[in-house]
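Below, each structure is written out as structure tokens.
Just so you know, all these numbers are worked out from the coordinates, no wet-lab data involved. Computed from a predicted structure; not experimentally measured. Cβ atoms are built from the backbone, for glycine too; each structure is taken alone.
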Structure I
Amino acid sequence: MACFWDRGYEATSVRDLTESMGIASPSLYNAFGDKRTLFARSLEHYCDELTRERIDRIEAETAPEQRITRFLGEIVDRSVDDPQRRGCFLINSAIEVAPHDPGLAPVIAAHLTEVRDFFTRSLIAAKAAGLVVTTLEPETTADHVMAVLLGIRVLARTGAPRAQLEGIVAATLAPMGLPLRSAFRG
């Protein structure tokens, strides 16, 4: 996973993969089939360990009106704390792999939909409690938050400063009446 995340799918060779795993090429092929299959399994692992873990944890620990704030705050923190500025493996894959691989494109889209669905659930619950002021439907607002998330991750890869990313989050949350306090560590 680290090889693909660091270099991208195309720039990662089988040799890079075998060296990082400390195995020979035949062992890689025996265990995983091919580079593409290993990539798909790496992406699934990433989504299990990082994306789904974050969503599950935030839903379990956080009030609905604070979930999007916390999610975006963690994304900004994670983005600027990564000295390599690798971005999000899922979003990187959506940009690099999905347009060129009709088999992986729907898998990547489904993973992104899981994040959007989290935003939608959070907005529906917060709206039902009267804690969100947006007049847009939760699904439309979730699409907007999704676009902001994608933008934050791409901007962070280019070295955008924390203040800029935090400003983007603040400008996204304010019109919805979502809280900004305690969104960021730094």
Structure II
Amino acid sequence: MWPAERSLFSRWSSTALVGVGALSMLVFLIGFNHFLDHTNTLEFCISCHEMETTVYKEYLESPHYKNPSGVRATCPDCHVPKPFWPKMVRKVMALNDIYHTIKGSVDTPEKFNAKRKEMAERVWATMVATDSRECRSCHDLKSMKFEEQRPRAQTKHPEAIQEGKTCIDCHHGVAHRAPPRDD
């Protein structure tokens, strides 16, 4: 051992060092989780004017904002997974959004709409890959009463289940104006 290491270990037991390290990690994780909670709010999402002047206005006219039940889904309900690791992956992916905000590639409605299809397709692909996990956190197929739905939904929902479709296969554009799909 180096003299400095011997000196450190002579003053502190390895158990104390592990304890301090664990406590430091715990404090960091609590602070980090608090920061993540702050970024999972509608107010944070629309703090970028690109969102406020485009998709937020569309959301205000959507069934996720206005509906007879009064239940409201906000940006993170649809775009941020609840499980820890998928949430971390989504937060890392959000760095791309921050990059485009800083770069100014979506800072006007015209620029935003020029990239809308690309951005929407990325979200749709994620939703398909996760079997619309975020949709299903509110819309549980097992508890749906098909007989109480509108006639078209009464027919289409069981067909979609049978065909193995996921929510986004049919419901793209439910909260925002959807660009045309290629499929």
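For the reader, a short list of remarks on this structure follows.
- In this comparison of I, II, the computed figure 3.6 for distance in nm of label points 7 Å out along Cα→Cβ at positions 88 and 104 is attributed to II.
- Looking across I, II, the calculation of relative contact order in percent (Cα under 8 Å, 6 or more apart) that yields 27 traces back to I.
- Winner on FRET efficiency 1/(1 + (r/R0)^6) of positions 16 and 120 (r between Cβ atoms, R0 = 35 Å, to 0.05) once structures I, II are ranked, highest first: I
- For P(r) over Cα pairs in 10 Å bins from 0, in percent, for residues 24-111 alone computed as 14, 40, 33, 11, 1, the structure of I, II it came from: II
- Test item: Cα extents along the principal axes in Å, for residues 96-143 alone calculated as 43, 14, 12, pick one of I, II: I
- For the set I, II, ranking by Kirkwood radius over Cα pairs in Å places II highest.
- Distance in nm of label points 7 Å out along Cα→Cβ at positions 64 and 160 - structure with the largest value, from I, II: I
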